[in-house]
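Have a look at these structures, which come just after this line.
The numbers here are math on the coordinates, done by the rules we state, and not lab data. Because the structure is predicted, anything quoted here is derived from the model rather than measured. Cβ atoms are built from the backbone, for glycine too; each structure is taken alone.
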Structure I
């Protein structure tokens, strides 16, 4: 319920013109918002002041709030994945829940849980499809929502695979999920331009999402809102004029929300597939986002694990790897391993200034197992679990291999030990 001040009438008038959405990621709605509008040079200006703890604590005092968060990588649904899900459902629908069940040990301890929905959830009505142009059953999303995933990014190189119809079906699906925030693809310009302020445990936050491209599938002219594309031409960020020009849009998106939230996340779908090293574009994006006050950058797309590091106070993961998929298991299982991070996000307000820090950070290595003969029995297995020895006999060598890759830019980052 909104609590409005004496400018209630003005607030209602403005809301009819320009929408700012307040959503909760912790099951309770944000309260005590004040909105002020002013006319300037014919353009309606809209500001939202979220009444925070700064006003309730004397100057010089310290106020702390925290939330627990997990974030994971790409969730890719191939035909063998949904065919097996159909088997698990007894031929009636699709049941992905048994395959992802081991993630619950992480999500149930967290307030916020993020993953990247790589393939569009257009649903069965549009006809399911696999590589190279995917369309996935919406039951794949149901399994993740059931686990507690409430932050989802959908701007990927496969967002346009099922066309505008697929995006509209996906947006409708996600809007029908209670207390789940999806971003990156949109059903209208109005939806794309909405500013979302979410709240959890006294911490306000928001999330933005961009992809480097859409596999050459053009976004319809005049409907660029369908997916956030931060274009790259794979030359160099220094000379890529379209890439540099789009920074103005990213900066505008950040500016619209940065001073209204404590904690800002940006999801970055970019890089070179199957490369364990981030590209110059990824480095440039991360630095640009850090310079513009983003707290957490979550990278996806390469389908393999890449390093992580701090850029100033900004925590950056260049690529989380494939959380769930049916890609080939080659040497070191690089396409079926991923990082799942858990962290306490702490907000400290001192002398009227808010600071976000990360505590109790853990990085868990995961393995997406499947029977390579029958393309069945999919199961995500943590390397720290005793189960891992039953699914991956050389798990210790694989663990050490990815530990070295993940820590090559910042060896001080923690990594959960594998099972002994």
Structure II
């Protein structure tokens, strides 16, 4: 099925299901034991590292358990959609997620709920990406190694590299609390309790005001009437919450047209431009900025203004929607402004608060040359002193202090507001 230039395929793919369950286990091991998730992309790994460092700097300890739901697990559902270069697979399944956050003294947040875990797995079309276990000599010193080992640098000469992903990789994942029949029952019982107590107090007060004696039969009648009226209270709360949820889910829908115009324009200038690649990249950059202890020291940050304090409170966030506000392309440089609609956890005053956020971010990239979507590996060498360092994590060369021109190879952040 083709929609807006993309081919969609709905199927029960056993390999995708296996990768989904493997990634869920890897995320749990990361939060509890610090083991790096192999299926995570470069950006996702770096973002997780920054988030963990931020938690530690705030004196917070976070544990996430991912287990089976109380009911029998159904197989994950998957949908694959491809453009000219990538096959993206959206895989979602139900898991029981237990999250606890502690400060140095006590537990300040705890949540256990049946949730929907979503993972976006990406890989180039067949034949365009090598295996992680491919034998490969270090381009700098010639020492024998593998592509997977070189992702963190050569163990012999210490040279760092800019390297494309070794697919398949999870470009993005989210955990959203799902529908639960238990929560529905709890809501109904709360509505019943509130309604019954309100009717009981109102009825007794009315009888006493009229100088009448309140009998046992009067109380039973009030309780029964309150129980009947509680159905109406529950329906009112459900309708209101449903309208609120629909409004929340459709945040950013008005930006669809401008987003499509931007993608069409980019494809005319760069035939290798991928909508999905850009979306996942921009979301990774946003999370990286939010989770970093000092975002303005990141290589990708070229912001002229300080990051707002309200954004620095965010310790975890879940993507809901996004869209392009405006863009301009001049002299081979693209500037684009986006709005992200996120559900976040804010840490302030020793407490964790859940909030819905609208975050604006501006990006820039030199687009004079087409994006290289085939596999490539190149050593990072400082233009000034020739030293090698991790250009993805360090803004300036640690040896001579000169900045590395990352915007010639990747998107950078020029503004972030809320």
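Quick check on the output: 2.7 is distance in nm of label points 7 Å out along Cα→Cβ at positions 186 and 202, derived from one of I, II. Which one produced it? It must be structure II, since only it matches. When distance in nm of label points 7 Å out along Cα→Cβ at positions 66 and 82 is computed for each of I, II, the one that comes out at 4.2 is I.
Consider the structures I, II: one of them gives -7000 for helix-only ellipticity at 222 nm (-39500 (n - 2.57) for each DSSP H run of 4 or more, over all residues; to 500) as calculated from the coordinates. Say which. Kindly include the intermediate steps, with their values, before the conclusion.
On the way: I: -7000; II: -11000.
Going label by label, the one that fits is I.
One of I, II was used to calculate mean projected area of the Cα convex hull in nm², giving 21.6; which? Answer for the origin of the read-out: I. Taking distance in nm of label points 7 Å out along Cα→Cβ at positions 274 and 306 as the criterion, the top structure among I, II is II, with the largest value.
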